[in-house]
1. Between structures I, II, where is distance in nm of label points 7 Å out along Cα→Cβ at positions 11 and 43 highest?
2. Among the shown structures I, II, from which was the value -13000 of helix-only ellipticity at 222 nm (-39500 (n - 2.57) for each DSSP H run of 4 or more, over all residues; to 500) calculated?
3. Could you tell me which structure in I, II was used to calculate mean count of other Cβ atoms within 10 Å over residues 3-10 as 19.8?
4. So if we calculate relative contact order in percent (Cα under 8 Å, 6 or more apart) for every structure here (I, II), which label has the highest result?
5. With mean count of other Cβ atoms within 10 Å over residues 51-58 derived from the coordinates and found to be 15.0, which of I, II does the value describe?
Structure I
Amino acid sequence: MNIRPVRPDDAAGINAVYNPFILGSPATFETAAIDPETRRRWIEDRMANPRWPAVVAESQDGEIAGFANASAFDPRAAYETSIKVSVFIAPQAQGMGVGARLYSALFDRLAGIDVHRAYAGIVAPNPASVALHQRFGFRHVSTLDEVGRKFGRFYSVMWFEKRF
């Protein structure tokens, strides 16, 4: 598995990983599949801002098996040094250490950048994601009870924080 920075031609591969989570899982609160043009703009945003890197895990056959990224915590200027991070792994690559390798690469790219805090929202329950984030120094700071509704059910989100 090769871990590398995202490229513009990764849009379809990232969507192949992420869109099934949108359509079949509460792991993301997106409710509509991401179209290719929206994903290309998302990639361009990450390539243009050093605080918002994205990395992909590419299998030997060139398929995207997962990705990790950073984004704005909030668009208002005072939040500039706070970011949100996430990682999504295709089902066939889960449990193989891909998430840890992606986060290692993402945090290496953030080293030396003016980032003060990273935040991750994890839909409860998700013990594997909690363990991954704790491994990288995140600590649980709050839980928003039943903050999102998807598939006719309410879900709580645990917020984790990493200090840089």
Structure II
Amino acid sequence: MLRVEVVAFGKLRGPGLRDAADHYLKLSQKFIQLSELELKPITVPDKSEATRHNIQLREQELLEGRLSTRSCLYLLDEGGKNLGTQGWADLLGRLSSDGLGTVHFALGSSLGFSPSLKKKVRGVLSLGAQTLPHELARVVLFEQLFRASSLNAGHPYHVEG
């Protein structure tokens, strides 16, 4: 069974979002081993480019510290590749057959990811053209992972068209 870890900076605090995330985490367990890791965000003392760069590099180190030789990392970023539900299902299917240890999907902090990290990862994905708060994006990601994995298993949750 595919192991997937969603890595995010910060805790889910918005009303109802923790309940929604837990709902999809629980539903997903039938199809994939889905887990969540909340990393403590680094305080942003000012908006300078140098500060942004330094914090992005520190966050990059935190993310890279999660990886093993048998895992891979995808970033969620507004400039990434937008996948439809079938695209998510195809991706999870390919990753499952690759025999990886764990697939990590990371949601960045408010500063986003460094350009150097974007070049190192397996892929950069988007949840769509709209701007979502980070907490809501995490819930949407959990739902899409559940939807895609259930589709691959032949479960009737997803209805196309």
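Each value in this text was obtained by applying a stated rule to the coordinates, not by laboratory testing. Source: prediction; values computed, not measured. Cβ atoms are built from the backbone, for glycine too; each structure is taken alone.
1. Values: I: 0.7; II: 1.7.
Evaluating distance in nm of label points 7 Å out along Cα→Cβ at positions 11 and 43 on every structure, the highest lands on II.
2. Details: I: -9500; II: -13000.
That value comes from structure II.
3. Values: I: 14.9; II: 19.8.
For mean count of other Cβ atoms within 10 Å over residues 3-10, the value 19.8 is produced by structure II.
4. Values: I: 20; II: 35.
Comparing I, II, the top value of relative contact order in percent (Cα under 8 Å, 6 or more apart) belongs to II.
5. Numbers: I: 22.5; II: 15.0.
The structure behind it is II.
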